[in-house]
Structure P
Amino acid sequence: MHEEPKTWHHGVVARYWAEFNTDGPEIAYFRQFIERDGQPALDVACGTGRLLLPYLLAGLDVDGCDISADMIALCRERAEREGLSPNLHVQPMHELDLPRTYRTIIVCGALGLGGNREQDLEALRRLYAHLEPGGLLVMDNEVPYADRRQWRYWPMEEHGALPEPWPPPGERRRAADGTEFELRSRIIELDPLTQHSTWEMHAQMWRDGELVAEDEHTLRMTLYFTNEVVLMLERAGFVDIALHGGHTDAPPTSEDEFVVFVAARAV
């Protein structure tokens, strides 16, 4: 459990997230649980505030936490521009230790990122401990077979193709202030036995045609199938576990890329 989590959500990548990762159907989907099941709420792995800022602007009582100090700093900057002063914490999920408990905790796109199985199970225990009795955890998980690029390396005969070569430089993405970003990623390892994959990200930031920042980070992921997550939630103490397909209220099917787990702390 003492292994240091590895993520790429720092430096230039964090700035990219703040500029471009600002919308998506998850925002409205998770909001309904906060409005229906109660506040205060906690946005775990809040990043630069994609979900958190719209909730705060709507007057909801929501705190945020993230493993990346860079992400939290950018989230705070964005919030302050809107006249907001949210409670933000720099903590990994498996070390979560916050000053209050919550009626609703949401985890969007973060299960399995950076750590290992022991850390992920401890994270679920910490989330359980931070819920009020009867409180609700709402957490999504991308099924391993949703990412076709990664899934192709699961068969034994494909392992030798890793690591992938770096893709060639491509088009840059321009921010509102004219800053340009280019992100390139590659898979360097996939172990179907432990269900771990490791990726590298090369990120560049340009201004007026000049390279002003450049980062390279590693992301380690633990890949979970749906029934595994249910068993982990049960082991962490959760009850009344319900599954939704995608970010909808429908039951999950094999065609869904995401499964949402809605689980309660016992009263």
Structure Q
Amino acid sequence: MAYRTSAQWEAILDYAASMAEASVVTLRQLHYLCVSNPDLDYRNTESDYKQLSARTADLRRDGDFPTIADLTRSITTWQSWASPRKFMESIGDDYSRDYSEGQETLPVLLYEKATLTGVMDPIAMRYMIPHAALRGYSSETLDRQIQEVVDSEDRPVRIIYIGDFDADGEDIERNAQEWIDTDEWTRVAVNVEQIDQHGLAPNPGKKLSARRRAFLEKYGADIQVEVEALSPDVLRGLVQDAILDGWDTELSDQIRDEERDERQRLEDFISEWSE
């Protein structure tokens, strides 16, 4: 394990805290964001990852570091209400319209890794579009569920895809395209142009990957760039631009206005009903 001074670790942790404060991120995302920052003496090693994990955990326990998402563990709790009125109020809070209603096409957001859910979920919710983490090579069950969404639409469906730039990442996308029949498919990240554009630091490719040779012949280099190396703000911007390509913003804003009016009428009804 390489020795670092307290000042070096302070700079690493300050940067990691700023990223966690700006967006919901996992420890893995923080790791790759630090790797991609050329101003930090931080490397893509198991040792650095474990050090980052231990140091941020200590800070979080003391309340000195923002919350980090953990998508592998959770606690189950049960919902209940103090009264019928509280139950009715909770229904009113959940009321929403479909912001994609009337759009000529429906964007569907797919991403290779579940670690991206914290970044992708808010933007998918903002536009009320379907989204899913493939978790690597997708399952038949998930592929079928996605296809059912596509087939249920009378309008064209546009897949917006996010995945790693490496031999396996490209093959995971190819496999999904083979089983999901849709009108349009666009990879918005990571692509080869974004490596230089965003100053991403490539790592050596996986030597044991069966797709390594084909990737090397295609790009002239056997490298790996994790999608987590892109900052959450940059990634959200790329996804939003893809969603808004062909999206009628005036129409969706009108639906949001109608939703606010309808929500107020619902709240008035609940208030009168429960008095």
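Taken together, the values in this text are just the output of simple stated rules run on the coordinates, not laboratory data. These numbers were taken from a predicted model, which means no experiment stands behind them. Cβ atoms are built from the backbone, for glycine too; each structure is taken alone.
Structures P, Q were shown, and Rg and Dmax of the Cα atoms in Å at 18.6, 58 was computed from P.
Using the calculated result 2.4 for distance in nm of label points 7 Å out along Cα→Cβ at positions 18 and 258, pick out the matching structure from P, Q. Going label by label, the one that fits is P.
Given a value of 17.1 for mean count of other Cβ atoms within 10 Å over residues 26-33, calculated from one of P, Q, which structure does it belong to? The value was obtained from structure P. Given a value of -16000 for helix-only ellipticity at 222 nm (-39500 (n - 2.57) for each DSSP H run of 4 or more, over all residues; to 500), calculated from one of P, Q, which structure does it belong to? Answer for the origin of the read-out: Q. Which of the displayed structures (P, Q) returns the greatest value of percent of Cα pairs over 16 Å apart, for residues 82-137 alone on calculation? The structure with the largest value is Q.
To which of P, Q does the computed value 15.2 (mean count of other Cβ atoms within 10 Å over residues 50-57) belong? Here the read-out was taken from Q.
Match the computed value 16.5 of mean count of other Cβ atoms within 10 Å over residues 74-81 to one of the structures P, Q, and report its label.
Values: P: 16.5; Q: 6.1.
Derived from the structure labelled P.
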